[in-house]
Structure I
Amino acid sequence: MFKGFKNFMMRGDVIIVAVGLAVALAFSTLIKSFTSDVITPLVTRAQGKNPISLGVQLGQAGNTSTFINFGDLISAVVYFFIFMTVVYFLIVLPYRMLMARRGQTVFGEPAVTQTCPACLSDDLPTGATRCKYCTTELPAAAA
């Protein structure tokens with residue numbers, strides 16, 4: 001039982017995912033700090049004389065549980081875009097270039113497929129002559 005678990009954990013894919021998650025967590029903490037310490041004060045300052053927050057109060061004034069906070073939403077959206085940009089440029093692009101050097105294409109365009117006219121399945125290879133689901137004969141592929 002433990003031998004199988006050890007073999008699973010020592011696979012390269014699991015290690016790569018674990019390292020990627022650790023890096024993503026570190027970037028997430030850094031970017032969260034940036035948005036809460038830089039972006040949120042800028043949004044708060046931009047809203048003018050009301051220093052509480054940008055939002056709408058539903059119900060009794062001063063009740064924070066019925067306050068819709070648009071300032072925090074704007075900060076969260078900025079956080080998301082910064083985080084995804086960092087992940088893309090520091091993880092995805094280098095990984096794609098590394099795999100290209102090894103002769104493998106990752107995150108590329110999907111393969112061209114054709115659609116079966118009978119069952120409308122659209123994941124059939126362009127060279128297929130019969131549908132793999134309903135066995136209908138497919139029209140010849142245009143050359």
Structure II
Amino acid sequence: MKKQLTYATLIRCKQEELFDFHTDSANITKITPPNTKVVLLDEDTSTFEGKVVHLKTTRLGIPTYWDVRIEKLSRPSVLVDLALRSPLKYWRHQHIFTKKYGSCELRDVIEYELPFGIFNPLIEPLFERDITAMFAYRHAKTKEILES
């Protein structure tokens with residue numbers, strides 16, 4: 001069964017700056033927590049609708065590979081990516097950028113499904129704790145970078 005998680009942060013920047021930051025896939029390495037290593041397997045870091053981005057992540061010494069297709073790109077408000085290959089059964093990530101109170105809201109909406117079948121209810125609390133910590137870090141780093 002698919003689950004959904006949402007994270008939102010206000011950042012003092014222009015909507016276009018936030019959008020541009022997220023459409024440069026090289027920035028993923030700048031906002032990834034220190035306990036996870038991310039390597040872009042593509043030389044071209046530009047982002048466009050239909051592009052597939054190839055990543056290798058390593059955590060606890062375990063490498064995983066992601067192929068993520070840019071499903072929707074609407075400047076300056078939306079970037080949606082869908083995992084074609086990942087350690088999860090399903091992963092869809094909406095990055096929504098909205099002008100708000102003289103700043104910009106970064107909202108991440110994650111739809112996911114774990115691959116463990118009947119064991120998913122046992123693992124989901126651990127996964128959600130981990131993903132919450134990861135997005136808290138990502139939002140804090142994005143805010144730090146764009147507000148400096």
### Query
Out of I, II, which one gives 0.95 for Rg/Rh (Cα atoms, Kirkwood Rh) as computed from the coordinates?
II
## Note on the structure
Comparing I, II on relative contact order in percent (Cα under 8 Å, 6 or more apart), the highest sits with II
### Query
Of structures I, II, which gives -8500 when helix-only ellipticity at 222 nm (-39500 (n - 2.57) for each DSSP H run of 4 or more, over all residues; to 500) is computed from the coordinates?
II
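Bear in mind these aren't lab numbers, they're just calculated from the coordinates by the rules spelled out. This one's a predicted model, so the numbers in the text were calculated from it and none came from an experiment.
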